[in-house]
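A.B. asks: Some structures to go through are shown next.
Values in this text are rule-based calculations from the coordinates and carry no lab data. As the structure is a computational prediction, the values presented were derived from the model and not from experiment. Cβ atoms are built from the backbone, for glycine too; each structure is taken alone.
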Structure P
Amino acid sequence: MTMPPRMRKFALTVHVMTSVGWLGAIAAYLALHVPALTSQDPETVRAAYLMMEPVARFAIVPLALASLLTGIVQALGTPWGLFRHYWVVISLLLTLFATVILVSHLPAIGEMADAAADPDVDPSALSGDLFHSVGGLLVLLGPLVLNIYKPRGLTRYGWRKQHQPSKRSGVTSPPTAPPGVRRG
């Protein structure tokens, strides 16, 4: 089932918008790490850690979920399909992985913001998790590259779908084995 062209363009626009927004929100989060990790001013350090939580909770997470959802809609509504091509499956898995890690990391971000808000906590004792931020950004570059270049390669499911008889014509492509499968 494919979407009509106008709907497909709208869905693609929303997907690109949410995906780029997700990357931008991560960039903002990473920018907050700079003063949090380098400033000598305790109030600047506190403010940076305090701002990380709303950026994560109200920008990164909603954009991650929207990107995942719109990506699924986009795949299901286009000839690419959700499980027909390896690049789509890998993009889905990377996006799902990044979203799960992000959501599971929210409590730690909240704890850091709570500690930063506590006047009894020394700001120099606070340490943000730069690894997850940079790692998340790097993981998201995978789907970005895959969605631009769309490397060849059908999954077994995609190969079967491509070679099953058409409902309209009853004609199928000549039977050839999918890559990596020997005929015998």
Structure Q
Amino acid sequence: MLREKLKEYSIILASGSPRRQQFFKELDINFTIVLKEIEEVYPQELKGSEITDFLANLKSKAFTNLSDKDLLITSDTIVWLDGKALGKPKDEAAAFQMLSTLSGKKHEVITSVSIKSNHFHKIINDTTLVSFHEITAEEINYYIKKHKPFDKAGGYGIQEWIGFIGIDRIEGSYFNVVGLPLHKLYKALNNL
């Protein structure tokens, strides 16, 4: 469906996330992957979806030479807990700290998506509430060693072992937690 709808566009997915790339394949969208390095820094006064909106937009600004046929998709995901953003852990110690902090608590996973062309720019976002039951240090260490979750906001993937054994409830979109609010992205692209 979307393939036909978007045939006039050259879709650029600016994401190194294998999960987001797989989602685009599953949506049956023709796309190319183009990556640009940016420093993911945001003003400290931003909260929740303001952060992910800002970062998705910042990533889109790295693309200055879009053609009239280009449609650029950028996105960003954070875990929001107790008024603080948890991004991607830099190492095992940071991943352990993040998962220990999430243990036994509810947190929000927030993803923003920027859809940009030379003629329009739209940012959508979604929030999912995720509940972890208590997870042990042994379980956290096992997960980190086996799955190396250093490319994942909050230091975990819901679709991986830690999600199987640690998450007992979600309220909202599962796919948003994996990295893209597919229901909202589909609707936005379908309405172009």
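A.B. asks: Of the structures labelled P, Q, one was used to calculate relative contact order in percent (Cα under 8 Å, 6 or more apart), giving 22. Name it.
C.D. replies: Q
A.B. asks: Quick check on the output: -10000 is helix-only ellipticity at 222 nm (-39500 (n - 2.57) for each DSSP H run of 4 or more, over all residues; to 500), derived from one of P, Q. Which one produced it? All intermediate terms of the calculation are to be shown ahead of the outcome.
C.D. replies: Working: P: -23500; Q: -10000.
Derived from Q, not from the others.
A.B. asks: Can you tell which of P, Q yields 21.9, 75 when Rg and Dmax of the Cα atoms in Å is derived from it?
C.D. replies: Numbers: P: 21.9, 75; Q: 16.9, 53.
This figure was derived from P.
A.B. asks: FRET efficiency 1/(1 + (r/R0)^6) of positions 60 and 92 (r between Cβ atoms, R0 = 25 Å, to 0.05) was computed and gave 0.20; which structure, P, Q, did it come from? All intermediate terms of the calculation are to be shown ahead of the outcome.
C.D. replies: Numbers: P: 0.85; Q: 0.20.
Attributed to the structure labelled Q.
A.B. asks: Given 4.0 as the derived value for distance in nm of label points 7 Å out along Cα→Cβ at positions 36 and 164, which of the supplied structures P, Q does it correspond to?
C.D. replies: Values: P: 4.8; Q: 4.0.
Answer by label: Q.
A.B. asks: Still on this structure, please answer the following. Any idea which of P, Q comes out highest on distance in nm of label points 7 Å out along Cα→Cβ at positions 132 and 148?
C.D. replies: Working: P: 2.8; Q: 2.1.
Structure P gives the largest value of distance in nm of label points 7 Å out along Cα→Cβ at positions 132 and 148 among P, Q.
A.B. asks: Then there is this: Once mean count of other Cβ atoms within 10 Å over residues 52-59 is calculated for every structure in P, Q, which label goes with the largest value?
C.D. replies: Working: P: 17.6; Q: 21.4.
Greatest value across P, Q: structure Q.
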